[in-house]
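Since every read-out is calculated from the coordinates, none of them should be taken as a lab result. Source: prediction; values computed, not measured.
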Structure P
């Protein structure tokens with residue numbers, strides 16, 4: 001019923017055509033108007049993001065293990081993967097200046 005209601009709303013149809021799918025759901029498919037549709041959209045949107053992040057992480061793990069295989073310990077691997085999977089940019093120049101004697 002929620003999908004039928006959404007399809008029959010001309011104002012929402014016009015907004016749908018002018019936005020990306022995720023932006024449309026974020027801005028116009030509210031939980032109080034379309035609770036079931038909103039819940040399903042959030043599930044599917046998060047599914048692909050987490051799958052992508054997992055694939056990225058395992059690619060970095062494979063790269064780290066092949067490049068540093070002989071010198072890799074559990075703690076080194078953990079630290080390297082923590083940095084590789086972080087969304088914060090590293091300021092390498094500042095960090096190197098702080099470590100110089």
Structure Q
């Protein structure tokens with residue numbers, strides 16, 4: 001983890017957060033972008049995403065990446081509004097239990 005950004009309410013409760021990580025050295029990747037359900041729709045997700053991105057770009061990054069679930073329409077709108085573009089589509093699958101995986105290979 002390189003850095004965290006967060007938004008707290010007056011009582012100190014965390015409302016939103018985002019992390020700057022690097023899976024590839026020198027290429028910032030945003031992770032753990034989250035907003036408390038009671039605080040959604042108030043711009044906090046965009047604020048933490050923009051803050052982490054801005055910080056990375058100000059420190060010389062040429063690009064900032066992030067990943068998201070395809071069905072997260074609200075997040076997609078936030079990221080697009082901030083200038084992010086989809087460059088790679090991928091999907092993940094549920095792993096089979098070990099016994100089923102072994103049975104499949106023997107058939």
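Tabulated data for the structure shown
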read-out	value
Which entry (P, Q) yields the derived value -0.66 for log10 I(q)/I(0) by the Debye sum over Cα atoms at q = 0.12 Å⁻¹	P
Value -9500, calculated as helix-only ellipticity at 222 nm (-39500 (n - 2.57) for each DSSP H run of 4 or more, over all residues; to 500), assigned to which of P, Q	Q
Which of P, Q leads on relative contact order in percent (Cα under 8 Å, 6 or more apart), largest value	Q
